[in-house]
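**Student:** So, here come the structures, one by one.
A short reminder: the numbers here are calculations on the coordinates, not readings from a lab. Just so we're clear, the structure is a prediction, and the values are computed from it rather than from any experiment. Cβ atoms are built from the backbone, for glycine too; each structure is taken alone.
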Structure I
Amino acid sequence: MTPERFDIYDNQQKWIGTAPRNEVHAKGYWHRSFHCWIVRDEGDQRMILFQRRRDIKDTFPGYYDITAAGHLTAGEQLQDASRELEEELGVHTSFEALTYLFTAEQQLQGEVRGVPFLDREISAVYGLCLNQPLESYRLQASEVDSLYEAPLDELIALFEQQTNVIQASGVRPHSSVSMPEGAASSVPTSAGISSDLGHSKQPARTDRILREVRTADFVPHGTEYYIDVFEALKRVKQA
């Protein structure tokens, strides 16, 4: 399989060529990405959806992260990157239905399975209000471990350090694998997350999960990034 290639940029965001994904993260080249945060309204309360990354990811495995996100491959435009919503969550929507929030420049670094990385991203951040239950999403098995939601106001309080922990409700495809540490409950249900294999439309069983969430559990995009996103999501209207 041909490795992914990204357009790469200098510190002034001028295009300087392309490079394969592993080299981009190893050498810290600037590259572009797409972020989309999904919200839904429950009465007067706005809920924010976020995913848990698979443990096999090459950056920040097992961390909570943006509802759907991805890198722009070489030659791709932002309109093309909105495919991440369909690939990761099974959401079919037009790029025009998304609300632009802001653009963020971030430098994230770490080490995964003994391999260091430096992830320098220029990220276009969008929001989408989609009033549907968690069970209706179809999770991409290779990317998304599970999907959660929590009240917007509680997430702001968490990142503003007004509280140390909040509870989030989530779903994950049902399996016989034991629940990870920190899961408060798991209730199998018959719901609308379909198997990623072949994009089957048949409903699959899902586990309902209640988990305690802390800021340290999220990909370290930075407190300012998260608070700016949550505040901006207040003005996103239903598509």
Structure II
Amino acid sequence: MPVNTGRLQVLLVDDDTDIGQLLSNYLEKFDISCVAVQDGVAMQAAIQAQDFDVILLDLMLPGDDGLTLLRKLRHHATTPVIMLTARGEFADKILGLESGADDYLIKPLDARELVARIQSVVRRCSTAVRQTHETAENQPAELRFASWTLHLATRQLRSPDKLVIPLSNAEFRLLHAFIRRPGQVLSRDQLLDIARNKSSEVFDRSIDLLVSRLRQKLGDDPRHPSMLKTIRGEGYMFSASLK
């Protein structure tokens, strides 16, 4: 791995080489180093060669598309990902967020907004990592509930069968917050602050979808949830037993 120069390191995955060159040149003006590749194979090679602070991932790519690459990435890494796509439908945004993206930008891109989103995502994720480390100093390295285990340092969720369940950064922050507040009703506004902060394009509905995603991963029946309960008109409450 290369020595950290203090500059933000960004990996851009987009098969349009003209866009890649334009964005790379623009990011350099803000002291952001950008490596541009065109497909998933080159993306994996770049990730193995060095660490990145953010990955900018196009949705439509030759070979594996962006969502497939994102899902694969989330099995072993929590690197923040901003999806880039020309598809701006609400359902497409939700699918990207549910697959583990930390933010979502629609093409054509406003380059200055892209810089702001990169800085925002890095700031949020750095704060989350720092809080996790600070919490770990005063708590065990793992939190257990209902035969599940959440490892704070690696941000991994393990099932009762010892399988690793991939979590996006937002899903990890949300589950961690629930476990730390058992029996406490958390409003959507509180959960928005915890999951993404209000500096990015978020909405109440995204919290409902994140909770739904967590229920699915935890095997919590959405019709009669036993761990993540809906408190009508107020928010959600974590009711699983801690160990």
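**Student:** As an exercise: semi-axes √(5λ) of the Cα gyration tensor in Å, calculated from one structure in I, II, equals 32, 19, 17. Which structure is it? Walk me through the numbers on the way to the answer.
**Tutor:** Details: I: 27, 20, 19; II: 32, 19, 17.
It must be structure II, since only it matches.
**Student:** Taking distance in nm of label points 7 Å out along Cα→Cβ at positions 45 and 61 from the coordinates of each of I, II, which one would give 1.3? Write down the numbers at each step before the final one.
**Tutor:** Details: I: 3.4; II: 1.3.
Source structure for this number: II.
**Student:** Which of the displayed structures (I, II) returns the greatest value of mean projected area of the Cα convex hull in nm², for residues 109-172 alone on calculation?
**Tutor:** The maximum falls on structure I.
**Student:** Ranked on distance in nm of label points 7 Å out along Cα→Cβ at positions 29 and 229, which label among I, II comes first with the largest value?
**Tutor:** Structure II gives the largest value of distance in nm of label points 7 Å out along Cα→Cβ at positions 29 and 229 among I, II.
**Student:** Kindly point out which one of I, II the value 20 was derived from, the read-out being relative contact order in percent (Cα under 8 Å, 6 or more apart).
**Tutor:** I
**Student:** -13000 is what came out when helix-only ellipticity at 222 nm (-39500 (n - 2.57) for each DSSP H run of 4 or more, over all residues; to 500) was calculated for one structure; which of I, II is it?
**Tutor:** II
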